[in-house]
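So, here come the structures, one by one.
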Structure I
Amino acid sequence: MPESEIYEKTLQTSVTLSGSGLFTGEKATMTLCPAAPKTGIVFQRVDQPGKPEIPASLQYVKEWPRCTRLISENTGVQMVEHLLSSLSAYGIDNLRIELTGPEIPSLDGSSLPFVEAIEKAGIKIQDTKRRYLKIEEPVYWSENEVHLIGLPSDQFQISYTLHYPQAAIIGSQYFAFSLTDPHEYKKEIAPCRTFSLYEEIAPMIEKGFLKGGGLENALVIKGGKIMNPDGARFSDEMVRHKVLDLIGDLALIGMPILGHVIAIRSGHSSNLAFAKKLLKGYLSREEHSHGLENSYLVESR
């Protein structure tokens, strides 16, 4: 394993982005700040009294339609998956994210602006060894037509099958990706925007649940056609965005994965349920081994 993957990483310097939230429509400024080893990824609502923090952890996930939301006793933040996907791709373990609103800015609906911010800030290798969640035996989660399977692998791989029979322009799409090179992520995954059928989001718009959505930050399909003037960035942009989301949701485990994740028609709720199952397996094995190295958790050497 390369030395850059053995040790924890943060950013060299702070970097700031601003924009409106896809769901709330509220403007917010977000600053990615370097953090000490073993801090993890932590959101901080600097717009609230006491500037409360909320760790990017599965235990703070609360169900919310069409995005991933974190809630603690004092604060919350939603639409975290695109940012977390970028941080995971670049191996950022420790970061404090200062935020002036309840939602991560949607920007163009992809993770490319976050990737560009990470590259602008630069990456700093720290002096603490990373821990990895290693899958050494099959793990699966299924519900109706949604399935997620984890298989052993020496690297983090994702194979995703998307099936949208209600939209011929989407149909069935498949994409496989190995998260080993952040530059490949930037090229193949990061530009892919959140997408939806207009018929699915129209009721949300009418009820005021999607106040900041538009063609500038989402790929929208209506009547069998893409509404965005410039069309899709890839012919299979939709399934690639599903890979982007899955990487972001699994990042809430709190450590990088070594394993092959196969997903069929999964979304945020199923991604997170699968992540919880992986973490539960790790915790039970950790308890059994009294914190010693085991088949789910390995330290880089």
Structure II
Amino acid sequence: MLKIDNKTLPGLYKSSNRASLDAQSNYFFGLKSYLILLIIAALISFLWPKDVIVAILSAILFLITLFILIVLKYFKPDDRWYNGRAVAESVKTRSWRWAMRAEPYQDCLNVEIVSKQFINDLKSILQQNRSLSESLPTEEGLQAPISSTMSEIRGLSTTERLEIYKEQRIDDQAKWYSLKFIENKKKARNLFIVSIILHSIAILMLLYRIKNPLMELPIEVLATAAGAVLTWLQAKKHNELISSYSLAAHEIVLIKGEALSIRTEEELSTFVLDSENAFSREHTQWTARKTD
């Protein structure tokens, strides 16, 4: 069965997608290490407040967290993550439009003309994101910009291409957004519950300290942990993504309903263009929130 996926998309998609995933992993690893070390430093300072060695160790941990912040600020893996995702999504959108003969890659007397236009568009996407070029893995980008599968699908009839687009693009996107909506909703709820528990325990300890002012309680440690949870929740953007993914999933369902009336090449081109614009809209809004 003909299928457009990670194996049959242009090499630029594979390399930018890999660069984005690697940068995302590095960013969250650094942030997670920073938050965990902060909690550990606060904890050991509370447990052994008068121990000189522990004080030195705590200072070293804080220096490490400072170093992590500097590294994240200097190398900016979050920027490479977002730029890589932007390039990958742009390439995927262009690839589907080419395979479906949608604007601006409609039929012409010589398919080499639209193929050259497609390749030039990929070059423009890469030129607009030059900062990402250093992070693109070479081995991932060796695949040809137009795979044999893309060419075969482009040669199919209007009805056949429409069915492939509905099944492999629209249904796949709808499923992805639905699963991501459920996943982010669950994680946001769990992190919120953990934050509430930590804050509640800290409040109870503060009230208990009023009754027993000489009692040593790890209130500062809990406050640090609660702040770390909120920082992680903000970095993962679960709450924002819940709204974004829910809207996108419902919009895709409505888009799919429009496919019932498609009969001509012009109608298919318009349908694909509208669909790809909808997919791009969600990602563009998500990227814009990062720069706010």
Which of I, II leads on distance in nm of label points 7 Å out along Cα→Cβ at positions 43 and 227, largest value
I
Ranked by Cα Rg over 2.2 N^0.38 Å, which of I, II sits at the highest value?
II
Which of I, II yields 2.8 [distance in nm of label points 7 Å out along Cα→Cβ at positions 19 and 35, calculated]
II
Name the one structure among I, II that helix-only ellipticity at 222 nm (-39500 (n - 2.57) for each DSSP H run of 4 or more, over all residues; to 500) of -7500 was derived from.
I
At a computed 22.4 (mean count of other Cβ atoms within 10 Å over residues 83-90), which of I, II
II
Hey, semi-axes √(5λ) of the Cα gyration tensor in Å, for residues 195-242 alone derived from one of I, II reads 29, 10, 5; which structure?
II
Taking mean count of other Cβ atoms within 10 Å over residues 67-74 for each of I, II, the highest value is that of structure I
Tell me which of I, II gives 1.9 when you compute distance in nm of label points 7 Å out along Cα→Cβ at positions 187 and 235.
I
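Taken together, the values in this text are just the output of simple stated rules run on the coordinates, not laboratory data. Keep in mind the model is a prediction, meaning the values are calculated, not measured. Cβ atoms are built from the backbone, for glycine too; each structure is taken alone.
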